[in-house]
Structure 1
Amino acid sequence: MSSDPRITFAIPFYSGVPYLRRAIESVREQSLQDWVCIVVDDAGAETDTEAAVASYGDTRIRYVRNQNNLGLAGNWNEALRISDTPLVTLLHSDDELMPGYGEAVIAAHVAHPNAVAVFTRASIIDTDSKPVFSFPDRIKRITESLKGSAATVSGEQGLNGLLRGQYIFCPTLCYRASRLEPDPFQARWRMVADLEFLASTLLRGGEFVGIPEELYAYRRHEESQTALLTATTERFDEEIEIYGELATHAEALGWSRAARTAKTKRIIRLHLMYRIIGDLLHRRLKPARSKRAALKRASHA
């Protein structure tokens, strides 16, 4: 193995050691052997995390614990800050990589040196790491621009596509560290820090490159922050707010098409209607009413 790895798999962690083990094992199963893995524990309550990381006896893997809880965005920023390789992937602690992920993202960065980050398609898995169908994710696949070859996402077209349906799964991103702003993720957001990062990068003239292969496994389960914030209206409230802000920024650049897409919030409204139907079918009347109120806000914001 080279003494100078090109990529770090940084794993922001708070809870869920069994899932963390699967994430680490997916790193160790990479066809690429030249890597560093850092587990960044955000002052979580679980006491066996460090021992679980040490149990692999792999010098490429190390454990770091934050002195204080930094929150989701803060821990992502910390993981990027302490990584010292040219490329960094923020592997979510409940997800898994496909064996060819590392080699593919490095090759894409070599081919596209101006990219802020490259991303891959993701498959959706359940708690047992088995493939599962997800209707919202299928809709995102329809809106994406990856049609069989690497695709550049940039400018107004890139932002407009992202606002039509956020098809870029943030944890699949492999970042070029030298092209990142300091603390690229904003702590004000609990749910849309990734969308804000992607959109603001495009608004500043940055670009992303997508790889059409499914090289990342994104786990959907009821304990994830995404699931918890989607069950209430917190997720949608943040999306409504950031779409309003992005409409203003797009208009300032003369990006009228992207501004119009942000103003209409069509994908947010469609997602809310889908969730309302699900709540009603399961007789969750109070959540359905709260989402209906959010739908009205999205329609008039």
Structure 2
Amino acid sequence: MKKKVLFDCDNTMGVPNRDVDDGLALLYLLGCPDIELLGVTTTFGNSTIDIVNQATSTFFDDFNLLDLPLLKGAKSKEQRNSNAALFLTEMVSTYPGEITILATGSLSNLYQAYQLDSQFFKKINQVVLMGGIVEPLVINGKGLDELNFASDPVAAYTVLSSEAKVTTMTGNICLQAHFGKSELKKIRDESYFSTYTYLIDKLLPWFRYMEEQFNLEGFYNWDTTAAVYVSHPQLFHDNLCFIESEVDDLKKGLLKKSSIPDDGYSVNIPNEIIDVSLFNQVVFDAWRRVD
């Protein structure tokens, strides 16, 4: 039976000098045979909501996604009211206990959905996030600030401490999901798949940007890591933690583990991709199916 999924994202694939990983995660969801994607909602984070929504609309046009709902989300942490939040509440009420929400940007839409329906988190099967850090995030000696939780820390705290089953892929574990020259070569060698041809055009500028900014050959596949967890949790080592982070901690995306057993709110924070080669193969297979 397929898992019903709603994808809440800050996609900027195709926007100069902006992350590509939300788009890669969306491609994964579209090509994963175990997932029924019910809709996509946009939020701010990687860029403004207008740029994010336009980039996602362009993506929908590129792949002719005529029947997949796309709803524009929160403008900022001060202006959270949106069609996206209404859509989220309607969908979880339509399929109570069945939906997984994958959220890879600011969590403002989920916060507003909870404001609209106090039972929102009780109706969800699980929430899978990409966000947070458990220790400083450093790439080739250069520190990288956490973005997703920090963009709306009140919303992040509300989601993390909610009654939902929450798993988050921190920036730290995503460092294990490096997409480098060998992965790029595979896509080039198999560019007879139209999706791979599309990806080459989107990935090459991002490769150049990461080399300029971090002296890194490739990039980290942040959001796709969370997407893979939705369909293949067995590829990860789960790690249930009790977290004591308050809103001030989440302004930096910091997930502080409680020093007292069973104190705080529980969050699953996987700490290992068990088989990175298999992880990559699962991703490539899904991307190829979108062809």
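We did not get these values from a lab; they are worked out from the coordinates using the rules stated. Keep in mind that what you see is a predicted model, and the values were worked out from it rather than measured. Cβ atoms are built from the backbone, for glycine too; each structure is taken alone.
General remarks:
- Here distance in nm of label points 7 Å out along Cα→Cβ at positions 42 and 74 was derived from just one of the structures 1, 2, and that gives 1.7; the source is 2.
- Parent structure of the calculated result 17.7, 55, given that Rg and Dmax of the Cα atoms in Å is the read-out and 1, 2 the choices: 2
- Source structure (of 1, 2) for helix-only ellipticity at 222 nm (-39500 (n - 2.57) for each DSSP H run of 4 or more, over all residues; to 500), computed value -12000: 2
- Which of 1, 2 leads on FRET efficiency 1/(1 + (r/R0)^6) of positions 106 and 266 (r between Cβ atoms, R0 = 35 Å, to 0.05), largest value: 2
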